[in-house]
Structure I
Amino acid sequence: MNTPSLEPGLYIVATPIGNLGDVSRRAEAVLAACDLVACEDTRITGKLLNHLNIRKTMRRYDDHADAAARERLLAEMGEKAVVLVSDAGTPLISDPGYRLVREARERGIAVTSIPGASAAIVALTLAGLPTDRFLFAGFLPVKAKAREDTLKELSGVPATLVFYETGPRLVASLEAVASALPGREVAVARELTKLHEECRTGTADDLAAHYRAHPPKGEIVLMAGPPLAPQAPGEADIDALLRAALAEMPPSKAAGQVARAHGLDRKALYARAMELKA
């Protein structure tokens with residue numbers, strides 16, 4: 001492989017999420033040609049570089065990095081090709097690299113992104129849930145009340161919800177989904193692209209029961225399908241709604257209230273309200 005020369009700047013490089021064979025030829029070429037690799041964990045990135053037979057200077061840059069560490073990298077980008085990688089997948093997806101990118105752009109530093117694997121996208125392709133709209137919401141909060149509030153806030157979003165999760169917290173998160181998003185189809189994808197890859201679908205309650213009995217390991221993507229389409233009330237339900245409204249208002253207003261609330265025909269409801277009133 002010919003190693004190209006790189007102009008100074010920031011290069012965002014996606015890396016494999018499990019199977020090292022998924023590294024792209026372009027990512028390999030940029031890693032081979034760069035001057036410095038900024039990474040979350042030098043041990044993990046070192047394994048990838050060893051697999052590619054590449055020797056590079058690595059520097060730790062993660063969510064604990066301070067402004068001074070960021071400033072140092074930004075200064076070097078004026079003269080060097082600096083690569084940013086995460087431990088796995090595409091940088092900036094649920095990690096703090098956006099601050100580095102934002103400041104680089106503000107200073108006029110060239111920023112180039114080399115695309116590749118993302119666990120959220122891989123999981124969506126496996127789950128069979130609707131993908132015309134989806135919302136990636138990162139990690140759910142650790143504390144139960146905050147987790148419940150987050151799920152309730154997202155409950156009305158007309159899209160598949162995608163979260164990252166850890167093994168020890170998965171069952172608690174599934175229980176929260178069962179409570180806040182009842183009736184939805186749920187999927188759990190884990191160990192993606194690895195030997196023991198799996199993607200299970202079902203109700204949140206059923207999946208919680210499975211993972212109580214089989215504690216999960218590895219990195220996990222938790223998905224919940226979009227809100228269920230509301231079902232039109234049956235005749236008995238309509239009569240109950242009308243009777244409740246008739247107890248407080250005349251038939252015309254009762255019919256109008258029920259029609260607006262449930263998207264039903266007002267004239268038909270008025271006729272039925274008159275029958276019930278009689």
Structure II
Amino acid sequence: MRRIQTNDLIKYFANTSIQYTDLFVTSLDPNVHDHNRNTAPCLNGLVITLSGSADFSLNGEVYAIHKGVILHAGPNMAIDIKVTSKEPWHYTVLHYEMLNRPFSMDIGHFEIATGHHHKLDYLVHQLIYFEKIPGDMNRLKCKSLFLQLVEFIVICAKMQTSNNVVDQAITFITEHYNLPITIAEIAEEVGCDRRRFAYLFDKQIGMSPIQFLTEIRLKQSRELLRTTSIPIKEIAELIGYQDAFYFCRVFKKQYHMTPTNFRKQYLTV
């Protein structure tokens with residue numbers, strides 16, 4: 001059984017162009033053994049349980065599937081399914097096409113732990129409903145619902161790995177980014193060892209605490225450069241940098257231009 005890291009899941013869906021194609025809904029009785037067939041040859045699929053449970057094997061690797069656990073299947077994989085619940089296993093498979101693959105990642109088959117969420121159930125049933133109705137408007141609705149569903153699946157997966165220390169740190173950083181705070185001070189604020197804090201933060205967010213703090217500061221600086229005539233030295237101080245020259249170096253490294261050149265291009269007032 002493979003469970004994808006949350007950060008890899010976010011990276012995949014954020015950077016890969018995907019397009020919903022279709023879905024099917026079906027059931028298997030407890031005494032039925034579904035095997036000797038493959039997944040769709042050119043499509044990826046999300047296997048989502050509507051009720052019951054089953055052991056779902058892809059290329060010989062077994063996944064225990066039930067509500068709260070979604071299975072991602074790649075193209076042309078050998079299937080073997082055994083129902084593990086006393087009642088029939090009722091499920092849907094949502095097919096999508098991957099239009100590009102901009103980075104190296106073995107997406108294949110893997111499990112996504114989402115937990116139970118009413119909104120997830122609602123989006124799935126909405127997609128199933130609109131899939132039955134012909135017409136371009138409903139086709140567009142299905143595409144929109146699929147993307148909403150993918151986004152919520154990622155959110156749910158992220159919530160499953162959430163850490164209270166990291167949540168506290170994010171709140172503290174977003175409220176105090178304008179102060180000359182350090183990572184050691186943030187770790188102390190949330191009551192965690194600095195190295196442990198850095199590890200937990202990177203595992204959940206996908207970047208180091210200093211990268212996150214820098215992103216927050218630079219995004220705010222861009223807004224100030226675009227919408228105000230405040231001197232760059234003062235902008236640096238407003239976002240937590242006491243040294244304007246250092247701020248300019250960080251800004252140029254991130255955006256490949258100086259704050260002055262950025263302002264010349266994007267100033268709106």
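Derivation of every value follows stated rules applied to the coordinates shown; laboratory data play no part. Remember, it's a predicted structure, so these values are computed and weren't measured experimentally. Cβ atoms are built from the backbone, for glycine too; each structure is taken alone.
Which of I, II yields -12500 for helix-only ellipticity at 222 nm (-39500 (n - 2.57) for each DSSP H run of 4 or more, over all residues; to 500), as computed? Structure I accounts for this read-out. Of the structures labelled I, II, one was used to calculate semi-axes √(5λ) of the Cα gyration tensor in Å, giving 52, 21, 16. Name it. Label of the originating structure: I. Source structure of the calculated read-out (mean count of other Cβ atoms within 10 Å over residues 78-85, 17.0) within I, II: II.
Each of structures I, II was scored by mean count of other Cβ atoms within 10 Å over residues 174-181; the highest score is held by I.
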